[in-house]
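Enquirer: These are the structures in question, set out in turn.
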Structure 1
Amino acid sequence: MIKDEINILIGGPQGAGLETSMQLLANSFAKRGYGVVSDREYHSNIKGRHSYITLRASATSLPKALRATVQIIGAMDPETVFTHFDELEEGGYLIYDSSQADKSVHAIPSMPPQAKKRIIERFEEVGVEGTLSSLITYLTTNRRVVAVELDFPRILASLSTRFPLIAEQASRYVSSILFGAVAGLVDIDDDCVRWCIKSRFTGREKVVEQNLYLVKDVSNLTKATHGVPYKLKPSRNHQQAFILGKGNDIVAMGKILGGLRYQSYYPITPAADESFFLEAHDRLHIEGENGGILVLQTEDELAAITSAIGAALTGTRSATATSGPGFSLMVEGLGWAGINEVPVVITYYQRSGPSTGQATRGSQADLLSVLFASHGEFPRLVIASGDHEEAFNDAVDAFNLAERYQVPVIHLLDKFLANSIVTMPLPDLSRVRIERGELIENPGEGYKRFDLTKTVSPRARLGSNAVIGYTGSEHDEWGRSSEDPVNRRAMTEKRMKKLELADSEIPAERRAVYYGPDEADVLLVGWGYVKMVAVEALTELNKAGYTGSYLHLKMFSPFPSRYVASIMNRFPPDRVITLEYNYQAQAAMAVKLYSGKEVTRSIVKYTGRPMYLNEVVEAVKTMLETDVRRVVLNRGP
C-alpha cells in the first residue's frame with residue numbers, strides 16, 4: 001500500500017527505551033527525506049508507568065500536527081494495547097508480545113484506577129472479556145486489524161544466545177524489537193537502519209552490533225509474515241536542507257548562536273533538557289578563538305535568576321530556563337531586574353499546574369501570570385513561539401530585545417514544543433544578528449546609569465571605570481535609593497515608556513502573523529504550540545469545503561493592539577474562535593484587554609495532552625454548523 005503519510009504509536013512502561021524508539025524512527029524517516037513530527041507523552045515517574053510516543057511521517061510536506069488515529073501500534077506491554085486500541089484505524093497493524101496474550105486488564109497494577117475503570121467499561125460495550133487475547137480477537141474480527149504476533153522472550157533469548165547477556169540487559173532491547181517490526185512494515189532499508197543505530201549509539205560498537213542483528217532479524221520476520229503493507233511514496237522534501245531536532249535542543253542552539261555566555265538553571269521538567277544540551281556543547285570555537293558558555297546548576301530557582309541577573313550586569317548575555325513552579329520562585333528576582341532595567345532572558349516552558357500539577361504534561365495556562373508577574377509596574381517583553389523554527393529565531397531575538405530596551409524578556413514555550421521532534425528547514429545563519437543596544441565600554445566621570453533624559457540609558461558593565469549603584473529600592477539617576485516623589489514619577493515613566501518605544505519600533509507583523517486568505521469563513525486565534533495544529537487545520541477545513549484563516553499571536557508585551565483589531569474587524573464576531581491549551585482562554589482575555597476586541601467562541605484543551613488535527617477540525621466544523629460557543633477537547637489517554 002503506497003501512502004502519502006504514515007502515523008505510528010509506540011507505547012510501554014516509562015524507562016523502557018521509548019525515547020530511543022522515537023529517535024530511531026524519526027531519524028529513519030528523516031534520513032530518507034520525509035517530513036516528521038513526533039511527540040512523547042510520559043508520566044512523572046522514573047520507571048514503570050505507561051508512556052507513549054506518536055509519530056507522523058509525510059512524503060509530501062513537513063507535518064506540524066499529530067493525528068488522533070494511527071495505522072500502526074507497537075506495544076511493549078499489554079497495557080499499551082488496552083490503553084490505545086481505539087486509536088488504531090480499521091485495518092491497521094498491531095505489534096504485540098504474544099507471550100502476554102493471557103494478561104488481563106484487571107491484573108495490571110501500574111494502570112491508574114480511573115483509566116482502568118474506563119477501559120473495562122469500554123470492553124463491556126464491545127464484548128471483550130478483559131484479556132489481551134480477547135481484545136486481539138475483537139480487533140481482528142470486528143475491525144480487520146492485523147495482529148503482528150512476536151514472542152518477545154523468545155526473540156531476546158535468541159539475542160542472548162548470540163551475544164551473551166544477562167537477563168536484565170536483554171530486556172533493554174525491547175524497543176529495538178518494535179523498531180525492527182515497524183521497519184519491516186514500512187520498508188525501512190538496511191542501510192538506513194544501520195545509520196540510525198550507529199548514530200544513536202556512537203562509540204558503543206558492541207551495542208550497535210547487537211541492535212543491528214536484532215532489528216534486522218525482526219524486520220525480516222515481519223516482512224516474511226506480513227509483507228510491506230505501508231510504503232511511503234518517494235519524498236518531495238529534497239529541495240532544501242533540514243534539521244531534525246527536539247524543541248529543547250533547538251532553543252539551546254538559538255541561544256548559542258544568539259551569543260549566550262551564561263545560563264543558570266535548577267532542574268525542572270520540561271526545561272532541564274535545554275540546559276543539559278548547553279552543558280554538552282559549552283565549548284565554542286569562534287573565528288579561530290576558543291571560548292565557552294558557563295552553565296550553572298544552582299541550589300534553587302531564586303538563585304538561578306539572581307545569578308543570571310548578576311551575569312547580565314557585567315555585560316554578559318545571560319539567561320535562565322524554568323517551568324511553572326520554578327518561575328513562581330523567580331518572581332522576586334524578576335521585579336529586581338525590572339526596577340534595575342536588567343537585560344536578562346527567562347526561557348519559560350509551560351506545563352500543567354497549579355502547584356506541581358501534572359509535571360510532565362503540557363499547558364498554556366501561565367500567560368496571564370507572566371504578563372503581570374511580580375508586584376508593582378515595570379516593563380517586560382513577552383515572546384511566545386509557535387513552532388521549532390520560531391523558537392530558534394525567538395531565542396536569538398530575546399537577547400537582542402533585552403539589550404536593546406534593557407528589560408527582562410520572557411520567552412514563552414511549552415512542554416509540547418520542548419519534547420516534540422520535527423524536521424524543520426535549516427536556519428539561515430546569515431540572518432542571525434547580534435544587537436547589543438546602548439552598551440558603552442568607558443563611560444567616564446559623571447556617568448548616570450539611569451539617565452532621565454533618555455528612555456533607554458547607555459549601559460556600562462559592572463567592572464568598568466564607572467561607579468554604578470544597583471538597589472531593589474527606587475533610585476535616582478546614579479542608582480542611589482530615593483523616595484522623592486518627583487524622582488519616583490520620573491523613574492516610573494522612564495521605565496514604562498520603554499513599552500511605548502518597543503511598540504513603535506517592533507513591526508506589528510512580527511508580533512502577530514496572519515495565515516490564510518484575506519476573506520475566510522472562520523478566523524482561528526491562537527498562540528504558542530497551537531500554531532502547529534491550527535495552520536494544518538486550515539488545509540483540512542479547505543478539503544471539507546470551508547475557508548479558514550489563523551491569527552498567530554507572537555508577542556503579548558507590547559501587544560500589537562491595532563493590528564490584531566484590524567484583522568478581527570474583517571470577520572463577524574461569531575466567526576472568530578480562539579484555540580488554546582487552557583481553561584479560561586487566556587489569550588482571548590489578553591486580546592480583549594489590549595485591543596478591546598472580544599472573542600466569544602473558544603476551543604480549549606486542558607487535559608495536558610496535545611491537540612490532534614482530527615479533533616480540532618471536527619470542533620471547528622461543529623462551531624461553523626451550530627451555535628455551540630465552547631468546545632472542550634479530550635482526545636489522548
Structure 2
Amino acid sequence: MWALKRVGAPIPSPDGKWVLFSLIEPAYDEKDQTVDLWVVPANGSAKPRRLTSTRAGESGAEWSPDSKKIVFSTKRETDEANQIYIIDIAGGEAARVTNISTGARNPRWRPDGGAVLFVSSVFPGAMNDDDNKRLAKEKRDRKYKARVYDSFPVRNWDKWIDEMQTHVIVQELVDGAKPKDLLAGTKLVAEKGFGGRIGSGSDDIDPAWSPDGRSVVFVATTDRTSAAFAETTIQLYSVSASGGEPKQMTSENGTYGKPAFSPDGKTLYATYETFGPNVYNLTRLAAIEGGKARILTGSFDRAVGGFAVSPDSKTVYFTAEEAGHENVYRVAANGGTAILVADNEKGCYTNLAVPAKTDAPVLFLNWDSAANPPEIVRLDVRPENAEKFLTGFNEGGLEKIDTAPVKHFWFTSKAGKRIHNMYVTPPNFDPKKKYPLLVVMHGGPHSQWRDNWGLRWNYHLLAAPGYVVLLTNYTGSTGFGEKFAQDIQGDPFLTPANEINEAADEAIRLFPFIDGTRQAAAGASYGGHLANWLEATTTRYKCLIAHAGSMNLESQWGSSDMIYSREKNAGGPPWESSKTWTEQNPIKMAKNFKTPILVTVGENDFRVPLNQSLENWATLQRVKVPGRLIVFPEENHWILKGENGRYFYVELHSWLKKWL
C-alpha cells in the first residue's frame with residue numbers, strides 16, 4: 001500500500017491540450033523517494049511522460065499563459081532554499097529565475113507571461129533581500145535562544161509561530177531584474193495582527209493576478225492576535241503590482257479563500273464562510289462585488305470544496321461532499337440552483353480544474369476510492385458526462401491486493417436521525433464465517449468518512465487480519481447538511497457516541513458474518529476523543545485505540561494551538577458554568593475506566609498536544625487499566641513517516657489480536 005504511486009492534482013494547460021501533475025514514487029527511505037512533474041495529453045491520446053527528473057521534488061506548478069512553459073518551486077543542489085524555476089514543455093533543462101534567501105513558493109504567471117509572483121516568508125520590516133540576509137545573520141549570531149510572545153496564538157499545528165511574515169513578491173522575467181516585495185513597508189503588514197491563512201502548518205495568502213496584470217488579489221487577517229477570544233476574520237485585499245498600500249476589498253465577519261477571476265476577467269470568485277454563534281458554518285461560493293460577497297450557493301445545503309469557472313464565464317463548477325462521496329455540481333455565474341453534474345456510486349472527485357481557453361466545458365479531476373489511489377480523469381460535460389481516465393499508474397500494484405469496495409447502509413437512531421454508515425470486509429472474505437467488528441471513528445468532528453484512499457487510517461489495512469471495519473458518520477459530520485454538522489455543538493461526545501454504539505448494534509443485526517461478542521473501537525484526533533469517551537461510558541468493547549485523543553477538555557483548551565472554537569462548542573470558557581466541561585469530559589469519569597486501551601501520539605502535535613495522552617496514561621495507570629503508550633518523537637498530529645506508519649499498524653494489529 002505504501003509503495004503505490006501517488007498522483008497529484010491535475011493542472012490543465014490554458015489551451016486544454018495538456019494536463020500537468022506531480023507524481024510521488026514512494027520509498028521507506030526518504031532519500032530514495034522521487035517527486036517529479038509529468039504531463040499527459042488532455043485527450044488521452046498518449047501515455048503520461050516525465051517532465052522533470054531530479055532529486056528534489058517540485059511543487060506549486062503552473063502553466064504559462066501561452067501553454068508552452070511551466071513554472072514551479074523546488075530546491076536543487078546549489079540552492080539554500082526553494083527557488084522558482086521555469087521549464088519548456090518541449091523539453092530541456094529548467095532555468096532558475098529567483099535567488100532569494102528566504103525561499104520562494106507558489107509561483108503564478110502574470111497574464112502577459114512577462115513576470116511571475118510568488119510568496120516568501122520574510123522578516124518584519126525587511127524592504128528587500130539584503131535586509132532579510134542581515135536580519136537572518138543577526139538572529140543566528142544571538143547568544144541566547146528564547147521565544148517571546150505578547151499575544152495568542154503561539155503555536156500552529158506542529159510549529160511554534162515565529163516573527164516571519166508571508167509576503168507577495170514579483171519577479172520580472174528579464175535579465176538583471178530584482179524581486180520586488182509588494183507588501184514591504186506597508187501599514188498592513190505593520191499591524192500587530194497581520195498574517196495569512198493558517199491551517200495545518202501553513203501560513204499562506206492565496207495570491208492571484210488581476211486579469212490586466214496590474215494588481216494582485218490576496219487574503220490576509222489583521223486580527224490574528226484576537227484568536228484567544230474571537231474568530232479570526234480573513235479578508236480580501238488588492239495591491240498594485242508596482243507596490244503601494246494594499247486596499248481592503250471586503251470587511252464581512254467571516255473568512256475568504258481561494259480567490260480566482262473568471263476567464264473574461266469581469267468577476268472575482270472566492271470561497272466564503274460566515275461567522276456567528278455556531279462553530280461550524282458551510283463554506284459557500286461567492287462572487288465579490290462592491291466589497292461584499294454575493295453568495296451563489298446560498299440555497300445549496302453542502303459545503304463547497306474546489307471550484308473552477310467555465311471558459312465562457314457563464315458557469316461555475318464545484319465539488320461538494322455527499323454521504324461518503326464527493327460529487328461535481330454547477331451553478332450559474334449569476335447564482336441560482338446548484339445542479340448535480342456527476343455523482344459517484346463509489347469514490348470521490350477532487351481537485352477540480354477547467355482549462356481557460358477551450359470551446360466546451362471539459363473538467364479535469366482526481367478520482368479515488370477506498371480501493372483505488374487517486375488517478376486523473378477527464379470529464380466532458382457535453383453532450384453527456386463522458387469520463388476518461390488519463391492515468392493508471394497503480395493498475396498493476398492494485399491487482400496484488402484484495403481490496404473490496406466499501407458498502408453503505410443507513411439506520412434511524414433512537415433520537416430519530418438518519419445515520420449513514422460504510423463498512424469494509426477483510427481479504428478472502430467468506431460471508432459464512434464470523435468476524436470481529438472494528439468500529440473506527442473519524443476526526444474533525446466536522447469531516448466525514450468518505451469512500452476515498454488514505455494511508456493514515458486505511459480501511460483495508462485495518463481490516464487486513466480479518467476484521468469487519470465499521471465507519472459511522474455521526475452527528476457533527478459534514479456532507480449531510482449544515483444543521484446536521486452544527487448539532488454537535490454543546491454535545492461533543494454523548495450523542496455521537498450513542499450513534500456509534502447504535503450503528504454497531506445495527507451492523508450486528510444486519511450482517512450475520514459479524515461476531516457481536518468481539519468488538520473493538522478506534523479513532524484519531526476527534527475520533528481519539530471519542531475513544532476516550534467510550535472508555536468512560538461503556539464496557540461493550542474488548543479494547544480501544546486512541547490516537548491524538550483528548551482526555552481532559554479543560555487542559556486541552558489551555559494547551560492547544562486553537563482555543564476559541566473549543567470555548568464556543570462548550571458554551572463558554574472552562575471557568576464558567578457550562579456543563580459540557582464537566583459532564584462530557586472523560587477524565588471526570590475515570591472511576592468508570594475498565595477497557596484495555598492503546599494510546600498513541602506524535603510528540604510534535606500542538607492541535608491535541610502530548611499532555612492529553614500523558615494525562616490519559618497517568619489516569620489509566622492510576623486506576624489500573626491495562627494499556628500501552630506509544631509516543632512518536634518525530635510526528636505531529638498524524639503519523640506520516642513510512643517506517644513509523646508501518647510500526648503503528650503492527651502495534652495496532654497486535655493490540656487487536658491480543659484482546660479480540
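The numbers here are math on the coordinates, done by the rules we state, and not lab data. Because the structure is predicted, anything quoted here is derived from the model rather than measured. Cβ atoms are built from the backbone, for glycine too; each structure is taken alone.
Enquirer: Given a value of 31, 23, 12 for semi-axes √(5λ) of the Cα gyration tensor in Å, for residues 352-487 alone, point me to the structure among 1, 2 it was derived from.
Expert: That value comes from structure 2.
Enquirer: Match the computed value -4500 of helix-only ellipticity at 222 nm (-39500 (n - 2.57) for each DSSP H run of 4 or more, over all residues; to 500) to one of the structures 1, 2, and report its label.
Expert: Numbers: 1: -12500; 2: -4500.
Only one of 1, 2 returns -4500 for helix-only ellipticity at 222 nm (-39500 (n - 2.57) for each DSSP H run of 4 or more, over all residues; to 500), namely 2.
Enquirer: 0.55 is what came out when FRET efficiency 1/(1 + (r/R0)^6) of positions 176 and 608 (r between Cβ atoms, R0 = 30 Å, to 0.05) was calculated for one structure; which of 1, 2 is it?
Expert: Of the options listed, only 1 reproduces it.
Enquirer: If Rg and Dmax of the Cα atoms in Å is computed to be 25.2, 74, which of 1, 2 is the source?
Expert: Computing Rg and Dmax of the Cα atoms in Å on every structure in 1, 2 gives 25.2, 74 only for 2.
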